[in-house]
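Laboratory data are not the source of any read-out in this text; all were calculated from the coordinates shown. Nothing here was measured: the structure is a model prediction, and the numbers come from that model. Cβ atoms are built from the backbone, for glycine too; each structure is taken alone.
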Structure I
Amino acid sequence: MKNMYNRRDTLKLSLLAGLGLSLDPMFGMLESEKKIHTRPIPKTGEALPIVGLGTWQTFDVGSSPEKHKVLSQVLSTLHSLGGTVIDSSPMYGSSERVVGDLTRELTFHNRLFYATKVWTSVKQAGIRQMDSSLSKMGRKQMDLMQIHNLVDWKTHVKTLKEWKEQGKIRYWGITHYVDSAHASLEHIMASEQPDFVQFNYSIRSRHAEKSLFETAKKHKVATLINQPYGGGSLFRLVKGKLLPPWAKEWDINSWGQYFLKFILSNPEVSCVIPGTSKPHHMLDNMGAGLGKIPDKTARNKMAAYLKTL
């Protein structure tokens, strides 16, 4: 038996009986066992599934019926394995509206965790944009509203705290995607006490380990991880290469799961949000939240092995 499944193989396994999720040879688990792990949101203890869905580029598809049908399968796959988190932004073109249009048609739409962002300057412009996001995503209350890339954060922090008190949002947070912003994220966590922080982190981009994770832990801030695949560079690195034989010991069946399980092996990671527009990629991503999570020894081994490629 091969020690690796490619993502096309995963598609064939994933959509058995229309996502009936009976015995699946990829994961070797029964349907009742196939729910991904959760971790608590530090400030409330609410359980959050450790793998979610990002929508940058992938959900920016306008009104295409064909693409909507496929993306609806992506969302169903997320839900079928216990996932809830969907992260978007007004920066992402039509993504917010597409998420809203698709989830309105899904029976489980109220069991999802909706996250988006404010990405503009000036208080009233921010309020208008956030109200628009609520409307586009079909929400009376947003689960998480974040300040995108810290744009005019001092202004929006005040609004978000007010909105949380009023019940318009359940949580608020801050985001960025480059190492150079980590110090600013730490400063804001210490001074403003957000519920969430979102930032870049991967097996080959580990700057956040220097102090960002520790600061989040100290202030009880949940962490969302973006750019887990390094913008696709990690897949280019391993193209045509087999997984190490010992990967199976940690229920790793693809390179995508290898990269995500490395991230999830850090106990301070609350949820990782890789983006995809393909059901078989979604299933593969969700597989990283199933089965064994690598321990510290395996984590170091994974990082060292990648350096040999």
Structure II
Amino acid sequence: MNEPPDQSDPPASMTRAEFLRRAAGAATVLALGRHAAPSTAATSMQTRPIPSSGQRLPVIGLGTYQGFDVAAGSAAYARLPGVLRSLFAAGGAVIDSSPMYGRAEAVTGELLAAAGSRARAFVATKLWTRGRAAGLRQINDSLRLLRADPLDLMQVHNLMDWRAHLPTLREWQAAGRIRYIGITHYSAGAYAELAAVMRAERFDFLQINYSHDEREAERLILPLAADRGMAVLINRPFGGGGLLRQVRERPLPGWAAEIGAASWAQLLLKFVLGHPAVSCAIPGTSRPEHMTENAGAGTGPIPDAAFWRRHSLDI
């Protein structure tokens, strides 16, 4: 079963519109293409280490659910090169996809190849099938579609038949064709099973839902990931889009400027990044200006839990 959409491209709001007008100049530079001068933001996005290797991972990435499941030649497809340029110009790297996202893997692979940007990307996808043989076919298909061999990260999606897939993933990792392996989920109802798997086996990564209004992972899953030495990718950092819809008409709190948050999207992402176990948040978007906005959350101060206890968002 797939996670509900994060809906990171919500209806326009005054707050978001004000931010986007300020970002318009940067977006214009990005639209000039990959040969334009790199943004100074590329040196300022924060990074966090992958515990199993020490490799540094930029804290804001990109999810491809829905937004990259588009037809070549469409207006939606034409916007996507700008999304990747915005990600890389801001210093981001992580691009997360899945076979269950329609054309998203193929589109991601096409765009990275066309731009010559594969080396700048940390490409992640998922296994979502049953049985060893079907898993092997899906792994091969994903590497072919993403044009990523080796692949940076393969994750067993929602724990689907993980016992059958784990030996294969370990073999491919040992052979150097998959660099990291992980598991994912998005439902608090599965956290007990997820925790049992995390305790029983070693994984490099966990992908889990976490947002200001979906905080169940704080109690067990995120602390356990830290104890087990797992990097953590966060899906649904906007709570399925509901949070942005709730706050779109509200002014930002006055203290938002103290932590460099110029929009509600940045404020909510900084909240997610405030948990010490979180490595990278991967909000989905199909618009370059939203990618630029999201990436901005990875710069400037990222407050800790004590800060958020003092400054309630009252959502």
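Here are some notes:
- Structure with the greatest value (metric distance in nm of label points 7 Å out along Cα→Cβ at positions 47 and 207, set I, II): I
- Given 18.4, 56 for Rg and Dmax of the Cα atoms in Å, calculated: source structure among I, II: II
- When distance in nm of label points 7 Å out along Cα→Cβ at positions 191 and 255 is computed for each of I, II, the largest belongs to: I
- Value 4.6, calculated as distance in nm of label points 7 Å out along Cα→Cβ at positions 151 and 295, assigned to which of I, II: I
- With relative contact order in percent (Cα under 8 Å, 6 or more apart) derived as 22, matching label from I, II: I
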